[in-house]
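Below you'll find the structures, each written out as structure tokens.
No value in this document is a laboratory result; all are computed from the given coordinates. Just so it is clear, the model here is predicted, and its values are computed rather than measured. Cβ atoms are built from the backbone, for glycine too; each structure is taken alone.
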Structure 1
């Protein structure tokens with residue numbers, strides 16, 4: 001028996017080509033296409049359900065930053081700065097207290113736990129927040145003196161320096177521009 005391999009291969013190719021162009025295979029392609037779309041939609045929905053945006057924030061920043069409207073932040077910060085321009089010592093004190101509370105909100109939003117700012121700052125590692133950790137501790141001590149010492153005197157320059165520390169920290173976190 002003598003087989004012609006070329007005609008056998010050509011026959012197989014012709015059969016596969018006719019099957020590929022048959023209506024049955026066309027239906028199979030459509031069904032597989034729909035199945036692929038369903039799988040892709042499922043993957044997207046699972047990523048949304050798993051809160052992938054949170055993971056991206058953590059991956060890019062090292063921690064999940066709270067979501068804050070830049071417009072609201074600028075308004076709150078301009079109110080704090082307005083208190084510094086009032087010429088009133090009590091307004092300087094209020095500005096520092098408000099700025100400290102704002103930073104404490106962010107530390108809480110990032111995930112540092114504690115009843116007050118001091119406890120939250122104690123949880124911050126030495127390498128976290130770069131040089132801002134130490135300066136925040138110092139201005140928080142100033143805030144504590146304002147709150148706990150009734151006769152504490154504060155001048156405008158000291159208040160501006162303290163507010164500048166809070167402002168630099170918020171700029172460092174990209175909450176102020």
Structure 2
């Protein structure tokens with residue numbers, strides 16, 4: 001189903017699109033690629049040089065090695081409003097939402113936020129040659145999204161989870177095509 005949603009996304013080119021990690025391969029025309037870990041950049045950074053949009057990370061080593069943008073790690077939970085900082089929530093999806101807020105997003109539609117391992121790992125498949133988070137980490141990540149969801153609502157940002165089969169329930173849910181039309 002996710003691949004169908006990506007195909008529909010192409011019709012909404014007026015939306016700014018941020019991709020996380022390997023998703024840039026499915027949506028190479030996205031505006032922003034975010035990957036927090038140096039491990040990811042070390043494995044995929046050379047291939048990701050083909051990505052034409054902005055590239056962002058938390059990793060100072062990745063910033064230096066690949067000449068990409070870096071944002072600093074915040075120290076709290078939920079939304080970090082300190083300029084140049086994001087709270088991590090333990091995962092890149094959480095961080096990307098915080099980064100989108102810093103970039104001025106007022107409406108965010110999530111795709112690929114399955115937040116479970118029912119199908120064996122990441123919705124797009126595992127990162128080759130890298131360890132994946134166990135279910136216990138993913139359970140903690142889901143809980144970490146709750147303060148972020150509350151803070152985003154307080155900040156007046158609409159966040160809609162359009163991921164089919166998601167276990168992340170703290171954001172409004174809606175099919176992707178409907179969410180993009182609103």
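For structures 1, 2, calculate mean projected area of the Cα convex hull in nm² and state which one comes out highest.
1
A value of -10500 was computed for helix-only ellipticity at 222 nm (-39500 (n - 2.57) for each DSSP H run of 4 or more, over all residues; to 500); which of 1, 2 is the source structure?
Clearly, the read-out refers to 2.
Suppose FRET efficiency 1/(1 + (r/R0)^6) of positions 7 and 111 (r between Cβ atoms, R0 = 30 Å, to 0.05) works out to 0.00; of 1, 2, which structure was it derived from?
That value comes from structure 1.
If Cα extents along the principal axes in Å, for residues 31-86 alone comes out at 71, 22, 14 when worked out from the coordinates, which of 1, 2 was used?
Derived from 1, not from the others.
Have a look at 1, 2 and say which one yields 1.00 for FRET efficiency 1/(1 + (r/R0)^6) of positions 39 and 95 (r between Cβ atoms, R0 = 41 Å, to 0.05), as calculated.
Working through the options, I get structure 2.
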